[in-house]
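What follows is a group of structures, each given as structure tokens.
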Structure P
Amino acid sequence: MTKFWGQRLGDGSWFTAAAERNRDPILAVLRRHLPPRGVVLEVASGTGQHVLHFGRFLPGLVWQPSERDAELRHSIRVRAEQAGLPNVRPPLDLDVTRFPWPVSTADAVLSINMIHIAPPAAIPALFAGAGTVLATGAPLYLYGPFRRHGRHTAPSNERFDQQLRSQDPAWGLRDLEAVVDQGRVAGFHLIEVVDMPANNFSLVFSRLATGQPG
């Protein structure tokens with residue numbers, strides 16, 4: 001997750017208003033798909049607002065945040081220390097395109113608002129990495145804005161896409177159908193697409209058994 005939309009607070013943590021707005025709608029989807037117990041790896045945890053919120057309201061799960069940006073890892077640590085939640089671990093330095101990932105197993109993987117502010121190679125890398133840590137049937141959850149059938153779903157998303165591409169030509173909103181196809185190739189079956197507020201989507205995948213057709 002990049003930092004250019006956020007606000008740095010006096011304690012060194014970062015804050016984004018969008019994370020405050022979307023955390024409860026995301027939590028509602030996660031409640032339906034996450035296991036009651038186990039370890040949840042969040043890829044690109046950003047400011048840490050999400051993982052601390054989920055850890056507070058899903059206390060039966062152990063939450064493993066991760067982030068490639070050192071300043072944002074500091075933000076996660078600050079928030080975790082303030083919250084004092086025993087089920088939220090210190091953040092890992094994880095870049096989806098760098099293998100092996102610094103975690104060997106997880107019972108679920110989340111990635112929120114990551115793939116549109118990362119190069120295209122991050123998408124197959126995310127599926128490949130998740131495939132190495134998840135068991136058959138375990139969920140992979142993605143959230144963010146997507147195009148549908150090659151088109152933007154709202155004028156605001158088109159403007160956002162243009163803003164991203166002006167910042168970095170490798171960034172931008174991805175086609176939902178293309179992401180699903182890449183997941184299928186990597187051994188993930190799409191089990192649900194959920195329309196979310198502010199023209200976003202939740203994509204819930206399930207890890208297929210090795211050799212099982214998608």
Structure Q
Amino acid sequence: MKRLCVFCGSSAGHDPAFAEAAAAVGRALAERRITLVYGGGNVGLMGALADAALRAGGEVIGVIPKALMEWEVGHLGLSDLRVVDSMHERKALMAELSDGFAALPGGIGTLEEFFEIWTWAQLGVHHKPCGLLNAKGYYDPLVAFLDAMVERGFLKPRHRSMAIVEREVLPLLAALEAYRPPEGEPRLNGRRT
């Protein structure tokens with residue numbers, strides 16, 4: 001994996017452990033020479049993530065819509081900051097630039113980004129790994145809900161397995177690197193993989 005897209009909050013949350021986890025991801029990516037692709041902000045977990053990667057000598061690509069340059073405070077110290085016209089362009093470019101995706105703690109924007117990219121994987125739009133860093137059990141309620149979706153017949157077990165969940169940074173990165181998409185599913189183009 002050469003580039004990992006990380007979705008995370010523009011807020012830091014109430015527990016300092018979340019910012020520590022974001023910084024740990026940034027450092028780990030830099031140490032592995034994996035370029036960080038993220039939302040381009042300089043605040044909250046986004047800022048902690050990018051700053052840690054940069055301090056560790058990593059390459060960081062930010063993608064931010066013009067309208068959010070002030071709100072999310074665009075990070076002007078990045079290796080590459082790309083300003084786009086819309087959220088749709090932001091997500092499409094982040095997806096195009098990346099070899100995999102991970103979500104750290106965050107709000108509804110983080111969830112929306114993660115669920116869209118996971119849906120694209122399920123549909124075969126891409127075959128890249130998607131993971132959640134479940135720092136301090138942040139995603140425990142979500143993971144329980146996803147498992148309930150399987151139990152109730154709204155999510156196939158093979159599709160549930162496409163969402164990698166780990167509590168620590170290094171196991172998450174290892175799982176993303178080792179990921180292989182399920183075979184035999186119908187794809188949007190009508191072919192099976």
Structure R
Amino acid sequence: MDGASPNVVWQHGSATSAERAAALGRAGCTIWMTGLSGSGKSTIALAAERALLAAGLPALVLDGDNLRHGLSAGIGFDEAGRAEAVRRAGEAALLVAASGGVAIVSLVSPYEADRERVRARHAASGIAFAVVHVDAPLAVAEARDPKGLYRRARAGEIERFTGVSDPYEAPIAPELHLTTDVASIESCVASVVELARRLAQPA
């Protein structure tokens with residue numbers, strides 16, 4: 001779904017992003033965590049959310065699976081469906097970030113072009129955006145298999161599963177690269193929190 005619906009006109013807000021940041025003492029931002037299923041995205045995202053809240057920064061995790069229970073319910077897993085799921089997650093993150101919060105998106109989002117479209121939307125809105133590549137080798141992610149998805153994909157029960165029967169395009173230039181097969185969860189969380197705190201500094 002490209003472009004706005006017909007017969008609608010954008011309603012500009014009464015406050016700019018800079019004015020909102022000045023009033024809150026912080027700027028909103030989006031941290032986009034991408035990686036294979038089982039790479040550690042959700043674990044790191046949820047721990048980072050807790051740490052940011054404890055530090056007084058409002059944060060909200062937008063988890064890909066959770067979004068498919070509501071906002072993205074019924075969307076397929078073909079290339080077009082994945083693109084639309086990423087677009088919707090990006091728009092939801094933009095709303096959270098525009099309000100002054102830290103949106104932490106945890107989503108496989110396997111295609112670089114889809115992630116870059118979300119980045120462009122944030123740039124056009126003056127909202128900080130950063131990609132975090134949560135990187136675990138396929139063998140490691142598959143060995144973890146916390147949801148049993150790889151086993152089902154190998155058995156042919158799940159079609160177009162990223163890493164098995166569908167490709168994953170690693171980010172070309174992520175703001176943060178976490179190698180979860182060698183780095184501790186604690187160090188990964190600390191890196192995400194530091195990135196969010198840096199982006200949340202008002203200009």
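Structures P, Q, R were shown, and distance in nm of label points 7 Å out along Cα→Cβ at positions 66 and 170 at 4.6 was computed from Q. Hey, semi-axes √(5λ) of the Cα gyration tensor in Å derived from one of P, Q, R reads 29, 22, 13; which structure? Computing semi-axes √(5λ) of the Cα gyration tensor in Å on every structure in P, Q, R gives 29, 22, 13 only for R.
Coordinate-derived values only; no laboratory data. What you see is a predicted model, and the numbers here were worked out from it, not measured in a lab. Cβ atoms are built from the backbone, for glycine too; each structure is taken alone.
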